[in-house]
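There are structures below to look over.
No value in this document is a laboratory result; all are computed from the given coordinates. Treat the numbers as computed from the prediction; the structure is a model and nothing was measured.
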Structure P
């Protein structure tokens, strides 16, 4: 049984670096928050034309790693189609070193049509994207642990690839995979993830997806208990009691890795208010 732990997410769109950093430094001072997250998008995702400011995920995360000392940090979630997986693994290893071993490696299959179309990045069918993610996870683990990597997959190939320094965490940063497709996504989660993140859906759907994930684990002989359950819920300080009820319901359903999503513009004080008035009312599952 994993201990209950709280994190937060600041999608770095429509914000300034100064405001982002201020919120992360506030969180660093609040012991109740043990992990922080950015998203992995190239443009804002709240409009179809991608208009507005948006900081790149890994470079922003590296800067935040240099300004913090305690919290774990990652992208919720990374987008596999944006980067060669060996390069992606190296970027994560670099930030793991910079942070002193605090990276959680979030990854996903990708979905945003505008970002792919506007930058001439292929957006394959969902099935192909998930098969690519499966190969990418194999490459990631190999790059973190092997001196040289040869890989002959359907979508990716490596020939004596080297990466040094390796991550501080051994055998590598915990892998978080987001998504809830029952046929393919959760199969990849069962094979590779240390943490599974469920984002945005309702509680009954979450429970259904958990059962599907259990079946995939059974199919490959993996202990379902090895995978920590994570959920992302929007923080609503205008309805603190409602937030408590929603978060508690997911915790009662097995979530131990809870991510509170903050909406821009980011303001110092919101996480402090949550730490004082919401988190103390959440009881870990017995």
Structure Q
């Protein structure tokens, strides 16, 4: 079978063609113009080479298309002087922690346990920049809510922070792992985050919660009000993170997707972010929201 040549095909025709082929195959192969020949060109610009016309499209465009179609790009092969053989492979949507029950998710052998967020630039870079903006190395006491095994604490410790971190989580085994990693810098407490008022009245320079507030177990409004009013020092800061992505078959896919939704749906995340931003501003805090696959809200008391 001859390979379809998509080197001069508009996106409006590429999408239905690939969707049709993926309906009956796990992998599709086709020819594209080498994106390196289009450096500096925008998607859809025409390029003429030896009287043959091509449509430019970057590697980023092809990767975005693959992810939107539920696929990953495989390593391309040289086909001729100007064209590459490109293949897309369907992702296995059964290979995800999003289908695991809560108990399975926190098992050390689970899919969730295999994920290393700090190795994903889409998570690490905006998170690290948020920490830098908050001058985390100068904070003396940090409250980490739901830190699990402590992955999000690594950039803090590597920044030169030498204060104390209190990590509160219900997963005792994960906290033991975090304690093993960070030693005397980390104090741990196994406790329900919805009952923080039961703990001793301590205050912190920075309160950190990454990927915890979207849990249906958290009562967001009273939870945040308690943090701002009872746990934060004057001049303290808050850093909150929400996953706006899904982990599927080894890939980080943009866009939150509530259970039973066949498409990305952001209204609940936006609603929560807007309420938190407004509440923090009412308490004289400077608020920023950054990120893409992960959304980060920073709030600093003026």
Structure R
């Protein structure tokens, strides 16, 4: 009888925790939407999202350059981080000796715990002057921000990808090696395809970290609200725009920053839907035995 009461109590606590998480998320979204709706209604959705000029002093609130800047920085950082993370995960999961694994894994996990402002300081003091000297311009650019984000999201993608690779049943590996495949052929053609759903999960989390990052990007991206013409152009992201101007904003400007947060939420939701759809299709393929 006591055991039943204990299970009932634990079950209700877990239910309350789950419901509370949903309520908190909905409350945050509701607050942001409530504060930003005024700006969208006043400015107009099309003018706000596709406007090319952000200049609150003149009442111009167009965030299209900020959207392009955000997506570009995230895309370039993932272009660097995803291959490095996957190859690193393959090495740690299947190739690295145990001693090396014990050294590399804590080191990589430590990177995830470094505060973003430290990465920003490193980029500001080391990376930006290096790029200014060797590539020209001010040094504040999409490339600088993307390189910093690459280091920041790499531990997340790598750790989850490694766990996905190590979770594949050992029978898959033994069967492949028994048929005469080399270690690399086994990793490439058997283990990695089976682990793709887990790898995609790591990419999703890394992408969320990259989109939501503020301080490090703010310090090295240049914060120019214009559509970039190359990866060496300075840029301003949606999160950096909110962080830069929220402290002194009022009236319509204040509401426009919350409306920027709404657009950021919509972008994240769209990207997550796309990636989860790809993940779902991959799981169906694996379940159907196409590997």
Quiz item: Computing percent of Cα pairs over 13 Å apart, for residues 207-246 alone gives 63 for which of P, Q, R?
Solution: P
Quiz prompt | Among P, Q, R, structure where relative contact order in percent (Cα under 8 Å, 6 or more apart) as derived comes to 13 | solution = Q
Quiz item: Upon calculation of helix-only ellipticity at 222 nm (-39500 (n - 2.57) for each DSSP H run of 4 or more, over all residues; to 500) from the atomic coordinates, which of the structures P, Q, R produces -7500?
Solution: Q
